[in-house]
Structure formats: structure tokens, C-alpha cells
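Right after this note come the structures.
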Structure 1
Amino acid sequence: MAFSQLQNAMATLRMSLAEIQNKERQLDALISQFRTQLRRLPRQVVYGKTGLDSSLSAMGEIEERLDDAVANRRRVLEIKKSALEELQALELVKQVDEARQALQSLRQQARASGEDAESAAEIRRLEAFIADHSKRAEQAITTSYEERHAPG
């Protein structure tokens, strides 16, 4: 994936995550509101502000809305988890790409000016970083792909 494509994909994911988090906050507020309403309705019946039948009907409607909001929040959290995993995988790919570029530059400098112990150590560190993070990125991407394309 070209670097600009990677940056675009990461930016798109971050925008989606911001939207998802906003929706999560809205649902949290809605759930809180419904729970507050459910706590207050019985007192209104007890103090004669509303009739029993209308309160029972209202409580039923609020419970349905609450259940729907809770289910939507669960779905939003599922989507958020997926988006965070995708972003993490892309960040790993970006780190590996940056490390490869740094390694290439360091190798060119070492060839031009002669490799010293410090350069050799940094080259080994970058190679180890690339190997480790490439494997982690591969696993993250593969797991994500398999989850999206799993039957059922």
C-alpha cells in the first residue's frame, strides 16, 4: 500500500472512529435518560400525578426504547472494536514502512561512509523491529480479513 493511500485509509478510519464515538456518547445519554425516566415514573403514580395504566404503558414504551438503545450501543461498540483493530493494523504497517525507509537510508550512509559499530547496531535494531512488527501487522490484517469473510 502506497504511503499516501495508507495515510488516507488511516484518516478515514479516524474520522469514522470520531463518528462512532459521538454515536456512542449519544446512546449513553439516551440510555441514562431512559433509566432516569423509569426510576421517576413509579413515584408519579404513588403521588397521584399520573394514572397507573398510563404509567404502565409509558414504562413499557420506555423499556422498549431502552432495550433498543442498549442493543444499538452494543452494535456500535462492535463496530468501534473493528475500526480500532483496523487502525492498529494500519499503524503497524506505517511503522514498518517508516522503519524500512530508515533502514534503507542508514544502509546507504553506511556504504558511503563505512559501517561503524553504532550503525551496525542500529541496522540490526531496525531489522528486528521490521521483522517483529511485520509479523504482527500480518497477523492483525489476516485475523481481520478472516473475521470479515468467515461463513455464518
Structure 2
Amino acid sequence: MFREDKAVSPVIGEILMVVVAVVIAVMLIAFAYHIVWSVTEVPSIDLLIEGAEIGSSNITIIHMGGNKIGDAFAPSYTYNLNASIFKNLEVRINGAVYEGWASLNGGAISKSDFAGGDELELGLNRRLSLGDTISVVYVPGGQILAREVV
């Protein structure tokens, strides 16, 4: 008939306070040591790959609209495109980073951004054949923005 329930509530309260304190401490440590990773935002972009057909030796990648890709290239004022000029944007043909002749808007690669209306023309060192894959990759996140199979 007589029950001693008074000690149960304070014990549960103490346990909950310790749990909350531990969770807060773990979160603070994670932020302090940058353990919490950040998610790379993929640009929303509409790209068109023209000329990807059997026997073609030139392709053009056109930015049809959407977000611009900042620091897509390291401006070089040259018509040669290679892994050192690509920054946040890469063109891969059959998985290999494209290297060779390139033109941005009919001239040298003189700006870093790839924005709406821009055209990147690539002169291939061989003709495309059936099954070749052309991919435009957003480097920071590794996502494929456009892909075309010949």
C-alpha cells in the first residue's frame, strides 16, 4: 500500500541531462574539428553536346541556361585545353580528361566562368566511333552534368 516512487523521477531526469550534455559536446567537437562534412551543391545547368556522331572530329558543348559554373577554367589565352586548364569543369572522352585544341566562344579560353550562351568547341585528335562516351563533369562533386554516347 505504501510505495516510494519519489526517487524514480529525479534519476531519469539526471540521466536525460547527461545524455543531452554528451550530445551537445559531441556536436561542438565535430564542428570544431571540421568532422561534419559539407555537401557540394551541384549547379542546375542545361548543357547541349553537338556533333557527337560517328566520324566527327569536332564537338561543341553549349551552355543552354541555368547556373554558371564559376572557375570552370584557368584562363590561359591559348587554344590548347588540358588537365591544368580545367578547374571546376572537365570534359572526358571515354573516361580520360580531354586534351587538345579548344575554343571558347570562338576565341581563346580567356575567362574562367562557363555561363549561359557560352560555347566550348573541342577539336578531337581522332574521329569519334560508335560507343565513344563524352561526359561533362562538375569536378568539386564529381557529378556528370551531361553525357553523350556516340
Structure 3
Amino acid sequence: MNRLSAPAAPVAESDPDALARRLSWAGLIPFVGGALLMWLVRDEVRPEVALALSSYAAVVISFLGGIHWGLAMRQQPPPRVLLAWGVVPSLLAWPAVMMPPASGLVIAALALLACYGVDRRLYPLHGAAHWLTLRFRLSALASLSCFIGAAGS
């Protein structure tokens, strides 16, 4: 059996491995960079930076919802709460991208925090509690970046 078709091994309750941590921290680069650029670029460029930051936030928020579908797919039948919650972040992020940055980025920041709040309750029930420390740090910095970006818009 190859790696792609092998059954999933049980998840150990330990910190995420080094590669996962590095990739997670790298995922903050567009958040922090976008927030900084909102304050540093000329006025005529700011709408493009705001769109880039808002769009990236929406992609990440949607990804956070998708994790719940991945957790649900490991079980038969899949838990309805995971499937239902899995679509909510995308539904929050989508209108935030279309709103003016001063409000849309605030909605994105709040959605990131809401995702963490839900994950804090659901991850332990599904063997993913070991991700919560990293998730808290990433969510806090990503949300802060969106708030700073909104203030600079």
C-alpha cells in the first residue's frame, strides 16, 4: 500500500511537527505584510492592498471551515455539527471581501476569532486538541493584522 492509500494512523496528542509549525507561521506573511502595507503605500494603491488582505483572509477563513469537513470525513456517519460548521466560515468570509475594507476586514478578524472559539470546543472532541496553542497564536496575529489593516483603510 502506498502512502496515499494507507489508513490514517491515530493522531498523537503532541505539538504539531516542525514542518507544520513553519508552514503555519509562513501563512501569516500575507496578513502581517498586508496590514503593514495598508499604512505604508500611497493612497491610490491602498484599495488593491486592502483587496489582497481581505481576499487572503477569506481564503484562510474558508480553509479553517474546511478542516471540519476533513475531521467529519474520518467518521461514519459524519458528525452533523462538523459538516454544518464547516460551511459557516466561508459564508462569513464571502461578504466580508465585498464590503469596504474598514468594515470587511473587521468582519474577517471577528470570523478568525470565531473560528478559533469553535475550534477550541470541537478540536478536543475529534483528536485535534494538540493544534490549539498554535491555532490561538496564529488566529490572534491574523486577526490583529486584519484590525490594523481596517484601521489603515
Source structure (of 1, 2, 3) for distance in nm of label points 7 Å out along Cα→Cβ at positions 28 and 52, computed value 5.2: 2
Of structures 1, 2, 3, which gives -0.54, -0.84, -1.10, -1.16 when log10 I(q)/I(0) by the Debye sum over Cα atoms at q = 0.09, 0.14, 0.19, 0.20 Å⁻¹ is computed from the coordinates? 1
Thinking of 1, 2, 3, which structure, once distance in nm of label points 7 Å out along Cα→Cβ at positions 84 and 100 is computed, gives back 3.5? 3
Hey, log10 I(q)/I(0) by the Debye sum over Cα atoms at q = 0.12, 0.25 Å⁻¹, for residues 68-131 alone derived from one of 1, 2, 3 reads -0.49, -0.97; which structure? 1
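As an exercise: helix-only ellipticity at 222 nm (-39500 (n - 2.57) for each DSSP H run of 4 or more, over all residues; to 500), calculated from one structure in 1, 2, 3, equals -6000. Which structure is it?
Only structure 2 yields this read-out.
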Have a look at 1, 2, 3 and say which one yields 4.1 for distance in nm of label points 7 Å out along Cα→Cβ at positions 44 and 140, as calculated. 3
For relative contact order in percent (Cα under 8 Å, 6 or more apart) computed as 24, the structure of 1, 2, 3 it came from: 2
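The numbers here are math on the coordinates, done by the rules we state, and not lab data. All of these numbers come straight from a predicted model, not from anything done at the bench. Cβ atoms are built from the backbone, for glycine too; each structure is taken alone.
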